[in-house]
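Before anything else, here is the set of structures, which you'll find just below.
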Structure P
Amino acid sequence: MNYRIFEGTICTMIDSKINCPCDACIKRSICNGITFFFLKNKFWVETISEEELFQRIKTLNPLFEFQRDTVLRTVHECFKFGEILFDTEVSADICCVNFQYTLEESVIIWRSHAVVPAYSVLHYHVVLPLSLALESLYKNHALLQ
């Protein structure tokens, strides 16, 4: 799992190795892909299979040749090290985020198209972690008293 915070937006990327019972992660586990989460005033999610990753990165970067066996690593590098471009299109239900990764003298672009998720995704990726963090904070505060 990787995350970044940019201009008040929390960006998280989870690959197929992480088990989670929410609807988006179950889909990701089945398709062996990646799930992107974006949180800023609202929560969006995109689950994309390895095949879809491969097709999208080829379409966004037609001058490059990508290999299927390295596409996950390439998208990870774009997410972790690339510049986040928030000429983000945010509508009521869709959030598009661009990542631009410079490799030597070349620039690789990745774009995520996230949508408002089902309740189970919100529960496991927002509500539950926040409640666990609050519980931990409360216990730490109680120990200090």
Structure Q
Amino acid sequence: MRAITFHISVPKWFLCKGLGRFRKSVYWGRVSTLRLRDIPEQPLPGDDWVRVRPLLGGVCGSDVEMILLGNPPDSFAKAFIIEPVVLGHENVGVVTERGPAARDVPEGMRVNVDPVIACSARGLAPCPSCRAGQFCACHNQAQGQEG
């Protein structure tokens, strides 16, 4: 799959922040933190997962903040650990593959991707937020399976 990825290093951070004060194009150009690259396709994380081929993808405010290096420093610390960070999590696509337990979602179905991966999708017991239906406030965002 081809994806726009975010790569950060301490020298690149200083270079982009310094030059970016004078030319915003630095954040999008050759010295930027962005790369278009091929990412190997991973197996489905579980029998109840589906693979979606994106048709349209959005760039949200958190993506822009990451590109412009405006996020808090702890965001960049996480990027060092889980690199590459694939940008774009607001997608509309078509289901191209499904696990055997994903019977309600046929291949070829158009879907809107919810970027929140809550407890149930991670194979964890529901946290208080997920039990209340507030999946975007899941207490276990950094645990369990990631997809």
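A few remarks follow.
- Distance in nm of label points 7 Å out along Cα→Cβ at positions 26 and 50 - structure with the largest value, from P, Q: Q
- Highest-scoring label, criterion being distance in nm of label points 7 Å out along Cα→Cβ at positions 34 and 106, among P, Q: Q
- When relative contact order in percent (Cα under 8 Å, 6 or more apart) is calculated for each of the structures P, Q, the largest result comes from Q.
- Here helix-only ellipticity at 222 nm (-39500 (n - 2.57) for each DSSP H run of 4 or more, over all residues; to 500) was derived from just one of the structures P, Q, and that gives -10500; the source is P.
- Parent structure of the calculated result 2, 9, 18, 21, 18, 14, 8, 5, 3, 2, 1, 0, 0, given that P(r) over Cα pairs in 5 Å bins from 0, in percent is the read-out and P, Q the choices: P
None of the figures in this text is laboratory data; all of them are computed from the coordinates on show. Here the structure is a predicted model, which means the values were calculated and not measured. Cβ atoms are built from the backbone, for glycine too; each structure is taken alone.
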